[in-house]
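Undergrad: Dropping the structures in below, format is structure tokens.
No value in this document is a laboratory result; all are computed from the given coordinates. Just so you know, these numbers come straight off a predicted model, no measurement behind them. Cβ atoms are built from the backbone, for glycine too; each structure is taken alone.
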Structure I
Amino acid sequence: MNVQTRGVVIAILIVATAALGCALYACYGAISWNGGSGDTLYQIMPYGAMASGIYSGNTTLGELRQHGTFGIGAYIGMEGEMVLLDGQFYQIRTDGVVYRMDDSIKTPYAQVTFFEPDMTFRINETMTYAQIRDYVDDLLPTENMVVAIKITGEFSSATARSVPKQSEPYPPLSEVVVNQTVFNLANTSGSALGFRCPSLLGEAVFPGYHLHFLSGDKAAGGHLLDFEFASGTIEVDITPGFEMVCFESPQFNEYVP
């Protein structure tokens, strides 16, 4: 097997240890709980390795879709931001335009799952990104598991970013974002989606919340920096399985966390 295509698969099971209950209520609206699921977060490459400047990869979007129809990630050379929603891949570039992506396009890093919400609750008044993070955290029994999150509805504001395509030798992500393009969106409908990953997974993941945005008309989006959510639904999918594929390359072989 060629060194460029040989993969190493790491599988981890994160077990939820407590039930959330059948009826939970809060001032923001009613919550429905459908029980746990056996969902798996499928990831291409450790986040730390990607962020160090490994922006090449061998996995096509067509191959990636076999493992999920919902997710976020990056494209070769860090060109724009990835959104996978309802099985369709999108790219939001620094020109602010949203592009539909062909299955032959490759990715250096992505996180995907088959989104099946375990918990759904309705938001009836404005909440900030920070308030939503705290609210969801309070509903979950532990911080030590992966959850997929989809927030759909009306956004009073959303601040998103995209980054320009990089040339080899690739700089670390900390340098790439210095030249990011920021989009300030107001009174727009759409979806914020992504994952909350536990710090116990270390360099493998971005710890905490990592969400991307796609407007309802598929005309705007990006990596979310902040937002205010006016009304709609928040869906949470507890994702106890974690599988990561690491493709060997000279850059990855020399990577030191």
Structure II
Amino acid sequence: MTKLGLRKLAILFCIFVFLSFWCANAKSGENESEDNSEIRIIGLIGGMSWLSTIEYYRIINQEISDRLGGLHSAKIIMISLDFDTIEKMQTEGRWADATDIMVDSAKKLENGGADCVLICTNTMHKTADDVQNNISIPLLSIIDATAEKVKEKRMKKVGLLGTRYTMTDDFYKGKLYKEYGIEALVPDAKNISVVNDIIYKELCVGTISPSSKNKIIEIIYGLKKDGAEGIILGCTELPLLVKSEDVDVPLFNTTEIHAQYAVEYALKDLAK
């Protein structure tokens, strides 16, 4: 073969290699695009209590099924903690230890492939900033999700019911006011103890008491009288006891709001 023929062959070979490489990259790009269009994986830190975590799992999957139809369900990775351990840390003021557990759980979810993290409880959002600072995926805040719903209703003043920590510490009320301009009203000291006891001694162990329901409703109407335009059920167990149809003031079910917030994130990149 002549030198000219060899040169032409070399040129053709180079063109072939270039085209093969280009096609492979294009195909890789297509696959990457397809992957990005899939349902994102939701990471749940649950078990606090397990009764409300069941609701998270149910609501998220039901919402995915309703939106996508067929046999679609959510992609979920969950770590379920022993709430007895967490509750003892809360009572003893060992928030640093509790934070370590939450951070470790979030890291495990991220390493397991989760695209976001949800702390399936209002109270443990006291640790949210530390959790977010230790992972590279977003922590979807129950406070942010709820505040957005309150803002949609154009409310400026709401009642806040939850555990003692949620009602008295600044991590919840302070965030609502500083970042969203929402004033949160809480019950007096006596009724704070009433609500706290109903949550920990009854709802977290599966006890639904009509008398306790009536007490919560009475407290809700007290907050309404004080000027609350709506009520944040700032404990994921409270919606197990009190429903919207039980009162004539708007209720913000934080369990449902947070779960739906996660679904919005999970479906954000889904091909239409």
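Undergrad: Looking at structures I, II, which one was relative contact order in percent (Cα under 8 Å, 6 or more apart) calculated from, given that it came out as 22?
TA: Details: I: 31; II: 22.
Derived from the structure labelled II.
Undergrad: Follow-up question, since we're still on this one. From I, II, which structure was mean projected area of the Cα convex hull in nm² = 12.9 calculated on? It would help to have the intermediate numbers written out before the result.
TA: Working: I: 12.9; II: 20.4.
Answer by label: I.
Undergrad: Okay, moving on. Matching task: 3.3 is the computed value of distance in nm of label points 7 Å out along Cα→Cβ at positions 50 and 218. Pick the structure from I, II.
TA: Working: I: 2.2; II: 3.3.
Answer for the origin of the read-out: II.
Undergrad: -2500 is what came out when helix-only ellipticity at 222 nm (-39500 (n - 2.57) for each DSSP H run of 4 or more, over all residues; to 500) was calculated for one structure; which of I, II is it?
TA: Working: I: -2500; II: -17500.
Here the read-out was taken from I.
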